[in-house]
Structure 1
Amino acid sequence: MDSKPDALNDDLQSLNIASNPVKAFALVLEKKSYESVPVSEEANAKVNEVILNTRNNLLCEICLGKGVEKKSKGEWGLRPHKSKAHKNK
């Protein structure tokens, strides 16, 4: 069984481009839609950074000052952490 891009290559070769340029252009665009675009390392790094630093993850400033990175889910996760971990004794 031929893959879709191979079938499109066969259609392009058998098509008379001079008589039907619109159909040829449509086949070329369809062929390009099946090709996968390589992703750069810079794009992967940015995506990972965005996933890791969502706006729901908040850092505790007190822990960060001590050199510990404590993340909490939203404001309601940060409040209990501060009340339990940083009690004024």
Structure 2
Amino acid sequence: MEKNDKGILYINLVIGILGPNLIVLGILKYFEAVGGTGYLTPFLGFAITMIYLNYLERRAGISKKIIWTKSIISIVTLLAFYYFLF
């Protein structure tokens, strides 16, 4: 893989981290504003989506090291957003 292709790959991985995290934050804000029950359905859908994204990344030939690094960064980013916004 060329150096330019790796840069584009990393940019797409960062976007792939931020998108689902923003969706989860939106879900949390919605439930905070509405105050309803039913947390399980959106978070189950989120978990299934993340599992599918990891599957697609493995099929695309992305190494496990990059996938795990992306997952850890995603979790840390989500916790940081949650801490500062709530």
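Derivation of every value follows stated rules applied to the coordinates shown; laboratory data play no part. These numbers come from a predicted model, not from an experiment. Cβ atoms are built from the backbone, for glycine too; each structure is taken alone.
Here are a few things to note about the model shown:
- Identity of the structure behind 17 (criterion: relative contact order in percent (Cα under 8 Å, 6 or more apart), calculated), options 1, 2: 1
- Label whose coordinates, when distance in nm of label points 7 Å out along Cα→Cβ at positions 10 and 74 is calculated, return 5.5 (choices 1, 2): 1
- For helix-only ellipticity at 222 nm (-39500 (n - 2.57) for each DSSP H run of 4 or more, over all residues; to 500) computed as -30500, the structure of 1, 2 it came from: 2
- If you line up 1, 2 by Rg/Rh (Cα atoms, Kirkwood Rh), the top spot, with the largest value, goes to 1.
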